[in-house]
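These are the structures in question, set out in turn.
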Structure I
Amino acid sequence: MDPISSLAKKKSMELNQPEALWSVPISKIMGLADKRVIMAPILEKLTLAAKSPRQLNVISDYIARSPTADNELKLLFERVDESPYSLTDWLEAIETFHDWIASSGQTTELEMLLGYISCCTESTPNSPTEVGLNSTVTAMLKQYGFDG
């Protein structure tokens, strides 16, 4: 079985979703390894952390249009490691942030988006994991918005 089919099957079984839902976004993100110097294991890590095909599509789009995607992906993994949240939490927050700015007619680059979410991780009370990252990002966007 090829790597894309294998990942699609794994995500399908893990989340009890049709395998076909995962095939296209996994092909899309793994195709980025061919176009750039992004290592396939990094893209596979993102795939395994995603809770939905849409999350994978959102992060793929940011990576695909960034001339410095390698650096931004390193930054993403650094920010995840420095925070109490998982990569899965970050991908969910990235999707939420993306949806919020898109609904207000804005766009941004991955680096700016990561900076905003990183600030959100630092603004949580003593026990940040009690308040999910996605909830914190949503609250911060509602309260302060985003200018980028």
Structure II
Amino acid sequence: MAVGQNFDDNNLTQMERVHALVMDCEGRALVKERQASPLQLSILSVPLEQGGDPMSAVKDELLALGYESPKWVYLGTYTTCHGQPTHFLFTQHAQLAPSPPSHNGYHWVEKRDLHYALLDGRINQLGDITNITLALYLLDRQSE
């Protein structure tokens, strides 16, 4: 989307997005309370400009929050009902970056609390649900 271009909800829902479940070495997940409803949580989600690189977009956003991660897992790209690609990424190695953090409402929750938030509906965006479910499945498979 060009700078200065008018946009409405239709443009917002049709933008390509990148979702990322960010976990630290202690197994905690980075989540944000959504402004519309303080009881709802979301994971890192970044709009992607046409032709943009999903990995770079997520790394830049995470760095802006004061964190970085050297190792990422690509969980796939899926198409929304609007026909737009949505990319899913996962890391379990997030750590503080040398730059000062600006948390912007993000905070860390235990993996157990992430499970509960999925089950009780506090995480209710399909992109977030898909990303978290794929990442937790991968973690369970690694521990077998």
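Values quoted throughout were computed directly from the atomic coordinates according to the rules given, and no laboratory measurement underlies them. Remember, predicted model here, so these are calculated numbers, not experimental data. Cβ atoms are built from the backbone, for glycine too; each structure is taken alone.
Of structures I, II, the largest value of relative contact order in percent (Cα under 8 Å, 6 or more apart) belongs to II. When FRET efficiency 1/(1 + (r/R0)^6) of positions 77 and 93 (r between Cβ atoms, R0 = 25 Å, to 0.05) is calculated, the result is 0.95; to which of the structures I, II does this value belong? Only structure I yields this read-out.
From which structure (I, II) was distance in nm of label points 7 Å out along Cα→Cβ at positions 29 and 53 calculated, if the value obtained is 2.8? It was calculated from structure II. With P(r) over Cα pairs in 5 Å bins from 0, in percent, for residues 69-108 alone coming out at 6, 17, 16, 18, 17, 16, 8, 3, pick the structure among I, II it was computed from. Computed on structure II. When helix-only ellipticity at 222 nm (-39500 (n - 2.57) for each DSSP H run of 4 or more, over all residues; to 500) is computed for each of I, II, which one produces -23500? Value -23500 for helix-only ellipticity at 222 nm (-39500 (n - 2.57) for each DSSP H run of 4 or more, over all residues; to 500) corresponds to I out of I, II. When mean count of other Cβ atoms within 10 Å over residues 61-68 is worked out for each of I, II, structure II gives the greatest result.
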